[in-house]
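What follows draws every value from the coordinates through simple rules; no lab data is involved. Predicted model only: the values in this text are computed from it and were never measured.
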Structure P
Amino acid sequence: MSLTVADKLEIHELLARYGHAIDTGAADDLAATFTEDGVFDGPGGTHTGTEAIRAMGREYHDHPDINDTQHWTNSVVIEGSGDEAHITCYGMCVSPTVDGSAIRIELINRYEDDVRRVDGTWLFQSRVVHDVFPESINDFSLEHAAE
């Protein structure tokens, strides 16, 4: 059976829950977006299972260079059927500079996700992060945006 509109909306909400959890340091909520044997493969390595993903979320949020980041997801393509789907989407992580005068682009990436419905809830089975642009594209000044 093809995915329904409701399935796709629930999967979009999964993407949003992931972003909010990692940005706010809600490591338990982040881990809850993955299956028990879920895999996150991205900056910092591969993390498998609930405890490893929870620890990765804490480590990310506690990192001294992380400053009020926001993960934005767009251009989402969802394909699948039944209780499984594959997602391809782009992501951008931004944060303000310490003095608040500019927006810093931390990452621009592409996600490849496999999701599965478990007990009626869509969860990541795997999330792979591919860098599109290096971390060197930073400090887009608000002053320059007005020019």
Structure Q
Amino acid sequence: MKNRKKLIVCGSIGYGGIEDIEGMYTKLGDEGFEILNHIRGKDMDYSAIRDFRDEDELCQRIVNHDLEYVDKADVLVVIFNGPSYGTAMEMYYAKQKGKKIVLLAEKEIATPWPVHFSDYVVKSQDELFRVLRDLEKEE
């Protein structure tokens, strides 16, 4: 029996990766996966903000929003598209909550951290879709 998994996509937003995340949400939806798009709506595209030092309220709103979506998700799809403090924190938080983490690393990774905290490391979108389908087959 198919066990629908709710997916959230994480990756660098503040350093130019929001298009990668939005594109992956579209592809996952087109492939028939159940997605929880934490970017769409609610003004969660903060990629244009260059300095958060005086934005305490906004920081709290963004972090709470993102962690709320991690809580709702069964699986994190992490796009390795550059360093991201937020993605690293989401991965750690998700791991502590027992969520599955699939790291999409189409390029070399020069740090062990994202690999260590991932349950699966895939090198292509096709491989990502196969792993996600296999996860849906699990009870």
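Computing helix-only ellipticity at 222 nm (-39500 (n - 2.57) for each DSSP H run of 4 or more, over all residues; to 500) across structures P, Q gives -13000 for structure Q. Given that relative contact order in percent (Cα under 8 Å, 6 or more apart), derived from a single structure, equals 29, which label among P, Q identifies that structure? Structure Q accounts for this read-out. For the structures shown (P, Q), Kirkwood radius over Cα pairs in Å is largest in P.
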